[in-house]
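Every number here is computed from the coordinates shown, using simple stated rules; none is lab data. Predicted model only: the values in this text are computed from it and were never measured. Cβ atoms are built from the backbone, for glycine too; each structure is taken alone.
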Structure P
Amino acid sequence: MITFWFSVVVLAWVLFFVLEGFDFGVGLLGPLLGRDDHERGAAVRTIGPFWDGNEVWLVGAIGVTFAAFPAWYSSLLSGLYLPMVVLLLLLAVRGVALEFRGKGDGERYRRRADWALGLSSLGIVLVWGALLAVFAHGLAIGADGDVTGGGFARTLGPVFTPAAGFGALAALYAALMLGATFLSLRTSGPLRHRARTLARWLGILGSGALLAVGIGTGSPAVLVAAVLSFGASMLARLGREALAFTATAAGVAAAVVAVFTTHGSVVLRSTLDPAWSLTRESAAATPQALELITWAGAFILPGVIAYQAFSYWVFRRRVASERVPS
């Protein structure tokens with residue numbers, strides 16, 4: 001049962017970073033690829049029916065971690081308290097920008113909302129990338145299971161490291177690729193062509209950078225990511241937008257799985273002493289608690305997946321970025 005609920009946690013994180021990943025990417029690229037108010041509005045409309053539903057997976061990932069692995073939840077949230085608060089504030093700004101974009105009059109008002117969306121999306125992507133690097137690297141967990149240290153250094157120090165910086169850049173690249181391939185898949189007209197061109201160049205440049213990093217570090221995962229990035233670029237060039245987006249999403253999903261499984265049964269590594277690391281067994285709730293949430297999950301999880309699948313099917317048609325004569 002512990003393995004099952006760990007798999008559910010990883011699945012929730014994968015769905016969040018893939019589905020919200022293209023939301024963040026569209027938020028980043030909308031103000032840049034859209035040449036006028038109509039085109040920027042078309043970019044926002046591609047994620048309008050989905051973004052709030054996609055955020056459910058963040059709630060699910062945190063909630064399941066709290067219920068099934070309380071010690072893991074406690075260490076992560078207490079050790080990374082301030083970055084998490086920053087994330088929540090940025091998510092709030094993004095939500096306001098999306099919801100209020102169409103509430104005011106005038107192109108200037110909507111332009112400000114678009115830039116608020118873009119900047120908040122950028123901040124979210126960079127912070128999440130840094131946090132994923134921390135998840136993989138670990139925290140300064142003591143023998144009692146608590147994160148050691150005090151003050152700002154305790155909670156901000158882990159995200160201001162070279163590894164966290166690399167994670168932030170990798171997350172930015174992933175979000176841009178997801179956003180470009182999603183826009184090319186979900187729009188028509190000039191926005192689609194610009195997004196497809198951007199996906200081609202991002203894929204080529206990114207695959208070259210990932211190949212260099214993979215050879216330098218000897219990491220098979222990075223080399224696989226380089227291959228997927230190049231494949232997505234070629235698929236975008238051939239106009240196979242669905243396959244290009246699928247290849248990009250597969251790369252992001254594989255990266256997230258690698259983050260949470262890189263240390264085997266250890267869910268959070270201690271940078272002070274490996275013996276103090278949290279494992280699935282030591283961080284898990286009691287068998288009775290796991291059995292209780294299993295009954296709840298059996299009803300809730302399939303319903304959420306079915307609802308999201310239905311919404312994506314209903315809003316499957318492309319959004320026109322070209323002006324249609326009335």
Structure Q
Amino acid sequence: MQIAQTIGERVLNNVQKVIIGKDHEIRLTLLALFGEGHLLIEDVPGVGKTMLARAIARSIGCSFRRIQFTPDMLPSDVTGVSIYNQKTMEFEFRPGPIMAQIVLTDEINRATPKTQSALLEAMEERQVTVDGVTYPMARPFLVLATQNPIEYEGTFPLPEAQVDRFMIRIHLGYPTKTHEIDVLNRQSDHHPIQDLEQVVSVEELIEAQQAMRNVYVDDLVKAYIVDLVTATREHPDIYLGASPRGSLALFSAARAWAALESRDYVVPDDVKLLAEPTLAHRLIISPSARIKNVTARQVVEDTLKNTPVPGARARVR
């Protein structure tokens with residue numbers, strides 16, 4: 001697991017030159033990258049959502065495209081379109097911006113549901129179908145989406161099927177006074193993103209992703225993950241709990257976290273640490289609980305308190 005930790009620290013140190021004081025959030029971003037998932041960054045304007053995505057893309061030698069979602073966008077603006085070539089008398093596929101390895105979908109909730117749905121196939125099946133022809137996505141493939149949860153005018157809430165495809169959701173939050181002063185000092189001449197260099201190649205990233213799959217997860221820990229997800233479905237304040245995709249997301253995130261910690265095994269504390277960022281955005285609070293201001297984070301915390309943690313046992317090699 002040394003390769004995963006080495007690459008992770010390299011990317012972390014590089015992104016820290018731009019995103020200051022958000023080490024844990026950057027590590028969660030790396031989980032989506034190395035765990036072959038997708039990331040939803042949700043927070044108020046101006047806290048560095050887009051800059052985090054750009055810093056990650058610059059740190060890795062992958063193709064990068066940015067999609068600025070607006071209400072007038074069409075699905076073909078995302079996936080691409082087939083154009084008739086009069087010289088060859090054939091249709092040619094012009095790939096859209098989604099056909100890149102790292103895709104930043106900025107303000108994703110400003111696109112209409114029809115345009116948002118253009119991402120579903122790409123995010124889940126790693127392919128795009130246009131005019132009946134299927135085009136595979138390049139590997140690795142990561143969607144980094146940002147949205148503002150405060151301003152609702154001119155926005156379209158993400159449907160449950162779309163939100164469920166994000167492995168992790170993070171919130172950056174405001175920086176501390178010391179960190180904000182550091183931001184001012186670093187940007188006095190120019191933005192540090194301009195000096196950011198690539199520190200990881202595609203081959204190294206794929207090698208790290210392969211290393212994640214070799215992390216051992218005991219059956220007791222797997223049962224603990226399933227028990228947590230099942231508890232969200234049975235919680236009295238929940239209208240709709242996490243799906244089996246939520247179990248897979250927590251499973252993959254825990255393995256990625258262990259690898260970044262240079263461990264070849266997952267412990268229950270990894271699962272507890274990652275339960276909220278992998279499960280909370282998948283939960284739908286019941287109307288009666290919403291009146292009482294119950295949040296998905298509170299439900300996950302309640303689930304962690306009431307779900308027994310498995311004990312240890314000898315690993316048979």
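Computing mean projected area of the Cα convex hull in nm², for residues 6-109 alone across structures P, Q gives 7.4 for structure P. For which of the structures P, Q does the calculation of P(r) over Cα pairs in 5 Å bins from 0, in percent, for residues 62-165 alone return 2, 12, 23, 24, 18, 10, 6, 3, 1, 0, 0? Among P, Q, the structure yielding 2, 12, 23, 24, 18, 10, 6, 3, 1, 0, 0 for P(r) over Cα pairs in 5 Å bins from 0, in percent, for residues 62-165 alone is Q. Given a value of 15.2 for mean count of other Cβ atoms within 10 Å over residues 86-93, calculated from one of P, Q, which structure does it belong to? So the calculation was done on P.
Here FRET efficiency 1/(1 + (r/R0)^6) of positions 38 and 246 (r between Cβ atoms, R0 = 35 Å, to 0.05) was derived from just one of the structures P, Q, and that gives 0.75; the source is P. If helix-only ellipticity at 222 nm (-39500 (n - 2.57) for each DSSP H run of 4 or more, over all residues; to 500) is calculated from each of P, Q, which structure is the one that comes out at -26000? It was calculated from structure P.
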